[in-house]
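Please go over the structures that come below.
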Structure I
Amino acid sequence: MKNEKANLSKQTLVVKVGSAKVPVEMAVIKKAALTLRALNHPLRKRLLELIQDNGTIIVTELYNKLKIEQSVCSQHLAILRRAEVVNTKRDGKKILYSINGKKIEAIYELAKELAQKGDH
């Protein structure tokens, strides 16, 4: 039981807000940080711009246009998929990539709120 509480305390941070105690799940914070990092990378920004400009695009077109290795392109696309900022659709042997606009909009709105100055 004692070990279980110690483990739980590492996974959840309890923050006092006014008279309430708010549990903050650290796994959620970690996933959010990984999502923000996925977007804040020069090569991934270029990938997102190309996908946006084309509507849908396959990996071959992406790495050819960026003049990078296929494996590098695929690794960065995997990061964007895990962050759920791109959608995929299979077309035979090809995978078409498109922007998940709703997810990017939600991330942006949260980031904008976090970036505001002042007490909340």
Structure II
Amino acid sequence: MVSNQIYSNASGPKLNASKSKGLWLGAWRNRADQPFGFTWSDTLKINGVYFGVNSIFHNCSMLKQKVDKMCNAYSSRHLTLLGRVYICNVVTCTQLWYVGAVTVLPDSIITEINTKFFALI
């Protein structure tokens, strides 16, 4: 816990190790111990975006579910072309932009989302 003491001496606040989570990356990926008193895992969700092992799969499945839910909710409504475009751009894409800005999405998921948008429009 020496690093926690150095952190609290330098910045003032104390790090609560029981609420902190660590992500196994790089050379530490195969470690068996749990240093610093953190809870360690292979996958971690931070601000709605998955990082770590199988993060691309988790992020893509989450995006597909969001797009499916929104497209299904608005497909039965009688909307103009402009209204349907508005739904795609404003309602659906605002939920997706952060994940797309933080991670690199495979072309297959982008193509699938575009196909669902075109079907809605």
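Coordinate-derived values only; no laboratory data. If you're wondering where the values come from, they're calculated on a predicted model, not measured in any experiment. Cβ atoms are built from the backbone, for glycine too; each structure is taken alone.
If helix-only ellipticity at 222 nm (-39500 (n - 2.57) for each DSSP H run of 4 or more, over all residues; to 500) is calculated from each of I, II, which structure is the one that comes out at -19000? Answer for the origin of the read-out: I. Can you say which of I, II returns 0.10 when FRET efficiency 1/(1 + (r/R0)^6) of positions 52 and 76 (r between Cβ atoms, R0 = 25 Å, to 0.05) is computed? The structure behind it is II. A value of 3.3 for distance in nm of label points 7 Å out along Cα→Cβ at positions 36 and 100, calculated from one of I, II, originates in structure II. Tell me which of I, II gives 16.8 when you compute Kirkwood radius over Cα pairs in Å. Answer by label: I. Comparing distance in nm of label points 7 Å out along Cα→Cβ at positions 44 and 68 across structures I, II, the highest value is found for II.
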